[in-house]
Structure I
Amino acid sequence: MSDTSLYDCLACAPHLLGQLDRHPQLAARWQTLPRREYAAGQPLLKAGQAVERVWFVACGLVRVAHLSAQGVERNAAFHAEGSWVGWGTPPFATTSPVDIFALEPTQVLELGYAELRLWQAELPLVQELLSDAIRAVLARSAQREAELLLLDAEARYRAFLEQRGELAERIPLHHVASYLGITNVALSRIRARMGVVRGRR
């Protein structure tokens, strides 16, 4: 499986637009989804809250973060335009162990689990899309775990740039360092060795 395919799914852009074009019933349902807007730093979901919905990022950028018992925050993932963000396995409600924050002014479409279950019952295509989206999430999780276990810090940063290069300039460096599991100082040294231009946050 290529790195690109890990961030690709039938329910994600640009494939989703084709699905909507080919399936008018799905398109009609899609148009009914509420749009929510979040300012930079505003939470979509807080740890301890019930997870009863997922969000499709129409524009903007969000991050998923864990807070350890010692109070150390660690970024787990970033999601930009055309991707879904949530936690757990839709449409099964659970309690969130993570926070989800907007990194930029962000607009999302909100799909509640009750609505998703109706879609699954009435539109067979939805189960196929959901299964493929879950497949993509599991593949990304497996790759991230392998990177954390097998790669050193510089190799992890190079992998991040290769896989998410289009987002790299939009994410503050301290959030990148947190995602990689290293300190800001360590990331600065890695960037210096790589000859990356300085001056970013």
Structure II
Amino acid sequence: MGRVIRAQRKGAGSVFKAHIKHRKGAAKLRHIDFAERHGYIKGIVKDIIHDPGRGAPLAKVVFRDPYRFKKRTELFIAAEGIHTGQFIFCGKKAQLNIGNVLPVGAMPEGTIICSLEEKPGDRGKLARASGNYATVISHNPETKKSRVKLPSGAKKVISSTNRAVVGVVAGGGRIDKPILKAGRAYHKYKVKRNCWPRVRGVAMN
């Protein structure tokens, strides 16, 4: 009897269910609104939490709703150096401090950023893994475009209205510590996806 080899199993459609039981939610920037486009809005870091299956910690930031009498809690990817009780400012007129959210066009060249938008309003897609950061290289005011260097080393031209968090993603150096034992690898991948243990083909005969 033949056997379905690994490459065939890998391509097969799935009954896969993501391991999301204890996840805390999607980490995104605020929905862009009038306050962020023209001024700034202030939030406060209430908590810094661990999200299973993610290397970087998350920050719970509470904002006052500009349009209704209520508070909105957002989950941001925590930048290195932020702390509970810290004020986070989001918007075009916000200051260039660690953890603040600004349009890339409002930042000087050489600024270290993370959780960067790929397209305006997509709420953060690039440089989100622990210890990662992108760098603002240059601006072109005529075309309203900016050039950034991504963690891979690739350089990308994006719109200057794209927002980003100032600073480096927290949790850097995570992969420097060796796993050392199989049990740790088991728990690491248990909350991610079924890709461990992996048998080397050469060990099968």
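FYI, it's all coordinate maths here, none of it is from the lab. All values derive from a computational prediction rather than experimental measurement.
One of I, II was used to compute helix-only ellipticity at 222 nm (-39500 (n - 2.57) for each DSSP H run of 4 or more, over all residues; to 500), and the answer was -14000. Which one was it?
I
State the single structure among I, II that was used to calculate percent of Cα pairs over 26 Å apart, giving 36.
Derived from the structure labelled I.
24 is what came out when relative contact order in percent (Cα under 8 Å, 6 or more apart) was calculated for one structure; which of I, II is it?
For relative contact order in percent (Cα under 8 Å, 6 or more apart), the value 24 is produced by structure I.
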